[in-house]
1. Using the calculated result 65, 46, 36 for Cα extents along the principal axes in Å, pick out the matching structure from I, II.
2. Work out FRET efficiency 1/(1 + (r/R0)^6) of positions 175 and 191 (r between Cβ atoms, R0 = 25 Å, to 0.05) for each of structures I, II, then name the structure with the largest result.
3. Comparing I, II, where is mean count of other Cβ atoms within 10 Å over residues 31-38 highest?
4. Given a value of 4.1 for distance in nm of label points 7 Å out along Cα→Cβ at positions 135 and 167, point me to the structure among I, II it was derived from.
5. If relative contact order in percent (Cα under 8 Å, 6 or more apart) is calculated from each of I, II, which structure is the one that comes out at 29?
6. Given a value of -22000 for helix-only ellipticity at 222 nm (-39500 (n - 2.57) for each DSSP H run of 4 or more, over all residues; to 500), calculated from one of I, II, which structure does it belong to?
7. Computing mean count of other Cβ atoms within 10 Å over residues 39-46 gives 17.1 for which of I, II?
Structure I
Amino acid sequence: MIFTHRHSHDHAVISGRELKAAHLNSYEAVHDYVYSADNTRIGVTRLGFGPPIVFVHGSLSQGLDWLAVARHLEQDYTCYLMDRRGHGLSEFGNAPYCIDREYDDVLSVLSFAGRDAALVGHSYGAICCLGAAMLTRVPRLVVYEPPLPLHGLIAGKNLAPYCHAMRDGRFDEALEIGLKEFIRLPLDHVETMRDTAAWSRLSSLMSAWPRELEAMDAIASDVEMYAAIKCPTLLVRGTRSPKHPFQNAVTALSYSLPKASIAELKGHGHLGLRSAHALLASQIKEFLSD
């Protein structure tokens, strides 16, 4: 089931058909909703006009984290920025959580976007894209550093102190644990972030992280199952990203996926969809137009 919801805040929101007729240079975002297999409402922000691309965000994130990339692509593609369950416009879900429900959510948005929709995912969202691509035909797939537990768990023993800090309301401490131990950001980088708007924003997005970390740690410690994905796949990695789990996962997938190629974000790390959005968009566009 699909319906469209339009906000009337600062700007009027118009449909894709009206956008095409007006030949606008910058597209207003439309908020849509779809219902997943378990009846969870999934929010989607849609902008642009052209062949469809579905974007899937990672942990501590939401669909609008892809907006800077989408703005570079909106002249040529319709961009569907989905909010994964428990994030942004999407419901948390009533059934017990498992990663298969995430796959279902991606499939629902792909169905809404159209059978020719390309699929792009970052971090945990990239894992969700890999899972969805094993269940349905995807013409093109882009995965940016999926944190697969190939050489050790992602959270492991650090999950318990993170959850304890969350339960006690020590959110700054919990976020520090997560950024240092799960995302592997350098300590000086974490300290620099403390007095920025990013810190409070990330703190507001932590509620769904524990269940996602548990799901990551439960994934098989090899990539053999992904060999079933036959579509052309672009694997993106930052040259400054930690080897475990990010660069190691990209390398392993490049050997397992039959039609894989690698693109690098030189001088950038795991958060390149913000720091290198123009470069990332150009790599996606080149891959999709090849």
Structure II
Amino acid sequence: MALPFIPSDAGLLILQAGVVASPRRLSAGASARLRRFRGPGWALIPVASIIVVIFLIRYASGTADWLTYLALVAVPLLAAVALGWGSRWSRWWLFPLFAVLFVLAWRLPSSLLGEGAAALLSGLSCVSLGVLLGAVTPARFLKLGIIAMACADVWLVASNLLQAPNNELVAAAPGKGLPQLQSETWGTVVMGYGDMFVAALLGAVLADRPRLQTIAAAVTLLVAGIFDLLFLAVDELPATVPVAVTLILLEAWLWRRRPAGRRRWHRAVGDRRARNPAAPG
């Protein structure tokens, strides 16, 4: 008997919120080693990851099959990195757990346990990607990248450009019964890999402030739960949107908490620089 929609959806939303809460703050040594690669251009990766992939699947035959094999290799390795190093609760002795999850996903593909193991592998792999991208991208640009990714997702869904390529990607499977790790399925609900990836990016942006990161995870879960009420009217929703909305809400909340004098000072500086193009910065 298939798991009903509500618990299926709730399970994936909890996983998405958990991904927000998971990226760790890098040590000073790791940050220093990655600083040489730091630049704003990395912020284009989130929006490119959704637009480029969808149009490649749409116009280049075989892309979905290639992506499922890429996920089969990359997802377990990145999940192992998250378990042993990349998450807030990583421990070296958790590293081998990725193999257990992989075997469950492989041998029990049609069960809730196997689907859950595959979804957890995907979520963990996104945590590693989020930590790495957060380390090389200035926070203000990565925030813009998150919002741009959600806007692109909305555009693709609203224009019906997403549905057919996404269905092809979800249906693609490697041979010999190996698990499908390019998306997350649990019960009767499917969530795209990008929906977990954007959650990890939000967590990476906030990794220096663990308490705020935990709040962001809770807000993401709440906003996503409310947003998914739209499933009463439609069959597909852009699950990147609740993450972007959470980011906007947190930014507004932090701005309001900033002392009024400091807000006025920032506006004054902005006005002065606008009038004096020669001013530094």
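1. Working: I: 55, 43, 39; II: 65, 46, 36.
Attributed to the structure labelled II.
2. I
3. Numbers: I: 18.0; II: 11.5.
Comparing I, II by mean count of other Cβ atoms within 10 Å over residues 31-38, the maximum is at I.
4. Checking each candidate, the match is II.
5. Checking each candidate, the match is II.
6. For helix-only ellipticity at 222 nm (-39500 (n - 2.57) for each DSSP H run of 4 or more, over all residues; to 500), the value -22000 is produced by structure II.
7. Answer for the origin of the read-out: II.
Readers should treat all values here as calculations from the given coordinates under stated rules, not as data from a laboratory. Given the structure is predicted, the values throughout are model-derived calculations rather than measurements. Cβ atoms are built from the backbone, for glycine too; each structure is taken alone.
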